[in-house]
1. Given a value of 23.6, 80 for Rg and Dmax of the Cα atoms in Å, calculated from one of I, II, which structure does it belong to?
2. Of structures I, II, which gives -27000 when helix-only ellipticity at 222 nm (-39500 (n - 2.57) for each DSSP H run of 4 or more, over all residues; to 500) is computed from the coordinates?
3. Supply the structure label, taken from I, II, corresponding to distance in nm of label points 7 Å out along Cα→Cβ at positions 127 and 159 with the calculated value 2.6.
4. Out of I, II, which one gives 19.2 for mean count of other Cβ atoms within 10 Å over residues 79-86 as computed from the coordinates?
Structure I
Amino acid sequence: MRKWLAHLVLIAIYLFFLLPLYWVVAMSFMTNQQILTYPPQFAFSPTLANYKALVLGQLGGGVGTLQVDYLHNFVNSLIVSCGAVGLSLVAGIPAAYALARFRFRGADNWAFTLLSFRFAPALLILIPLLQIYQSVGLYNTYWGLILAYQLITLPFIVWIVRGYFEDVSPELEFAARLDGYGWWRSFWHVSLPLVKPGVAAAALLAFIYAWNNFIFALVLGSSDVQPVTVATLSFMTASGIQYGVIAAALVISVVPILLLAVYAQRFLVRGLSMGAIKG
């Protein structure tokens, strides 16, 4: 009896978290009239009008047709998020290795200071950053957003990858150097392959946070470089909020994260399998 009760509780919790996801997907195939119907309709005639509006860039409403370019904003999100994560990996992996391998005065303080940038209030940074960007010409540019996103992505990558480097025994690198490997080859061919699971996890987490960021892109760029998170504001028109189009935009925006999670999963599983083999 207790076993069945535990299963029912787990199913109830599962449905509780799954229902909002289902409803967002269902809304993307509904008209606004169907969405606003009370009580909610779980059986409805699906429509692709919301996805068609996003692809064609024409948002219909009671006061006319509004031109939107969601696909351009989608490409902006890919450019900025991938660029930010890529730059953070290039800078963060060597930094994580140095913090894990070399013991110098204030190493932990430097690491904590780097992490503290992630938790600093965004408005505290944005006001001076906006003035600097306008003076040096980085405002409304991809590079400007990529550099600003380092405050989000770099701390995660350094802290997560640092922990993986600390779990790799330095004796493996010493053995490689005895075989004639230099410092760079021992790092590239010995240490780095062993921390691939950590790099994959850190990159995935950093990409999610970069993809979901709203405030940096809103303040530091216009529609030319703004990502999908800011583009959803254009779906709040004079004729009302286009709930169906917003839901369709959310479904589309989740696709890159799901694909990246599936790709990174093989590295994570491989890392767990390798870590389970002892002696």
Structure II
Amino acid sequence: MKTKHLRLMQRVYIILFFCFMYLPIAYMIVFSFNQSKGYSLFTGFTLKWYRSLFTNASILHALWVSVEVAILSAIIATVLGTAASLGIASMSRKSRLLVTNITYIPVVNPEIITGISLMLLFVAYQRFAAQSAWLPDNIMGLPTLLIAHIAFNVPYVIFNVSPKLKQLDIRLYEAALDLGCDPRQAFFKVILPEISPAILSAFLICLTYSIDDFMISYFNCGTVETLPIAIYSMTRKKVSPEIYALSTIMFVVILSVILVSNAMESRSYRKDQKTLREEGA
């Protein structure tokens, strides 16, 4: 009897949780196809709000900036984070623990603090560069936005790649060296194929975080607008179905990236489990 009540409570909790989390999103998606501008009564199905988005020059420019920054920052952060993970893995236990704990700080730190601190850093640089004849002093905009996103994403790459490096059998690397490979060849032929699923997963996570980031971008974008900032600017004027349509597109894109990332992680996990079973047999 207690088990039945417990299961019922669990189901009610799950239903309430999903309603609280996803019912507003479902409501937004439905009314992005609404014929009228109202958001209390659905008057008919239409795609005109989506069509108007793709004729809006400012929205298209913000979309291009978001995609450009997301791809570039994800690529650079993945390279830097992977290199940092390899460096951390080669440290002694105490040094590795210290650096790992330091790396945790940007992850648990509120985004507003990270955004403001990076903005202050860029302002300080501009004041210093203004007194120098050879340093560029007008960097607020796309350069600062890109640097801020890279700094924000690197810790997430480290926390995705480092666990995979811990699972790596170092004897494979040593065997490759014994068979005549130099360190570079051993890395690309042995280590990189083993950690590539984690690297790709880290890249997709960086891409997702960068596309939907608002706080870091808001303080470091200068006069450049990303898609989340464009949505925020639109809501300050008037909430229109165009905002619903734009938010729906962002939600679908981000959800697709997350699903792909999870599918890759699941595939990598199954592959590792299969390898362990074969070694045990």
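Throughout, read-outs are computed from the coordinates displayed, never taken from laboratory work. Keep in mind that what you see is a predicted model, and the values were worked out from it rather than measured. Cβ atoms are built from the backbone, for glycine too; each structure is taken alone.
1. II
2. Of the options listed, only II reproduces it.
3. For distance in nm of label points 7 Å out along Cα→Cβ at positions 127 and 159, the value 2.6 is produced by structure I.
4. This value belongs to structure II.
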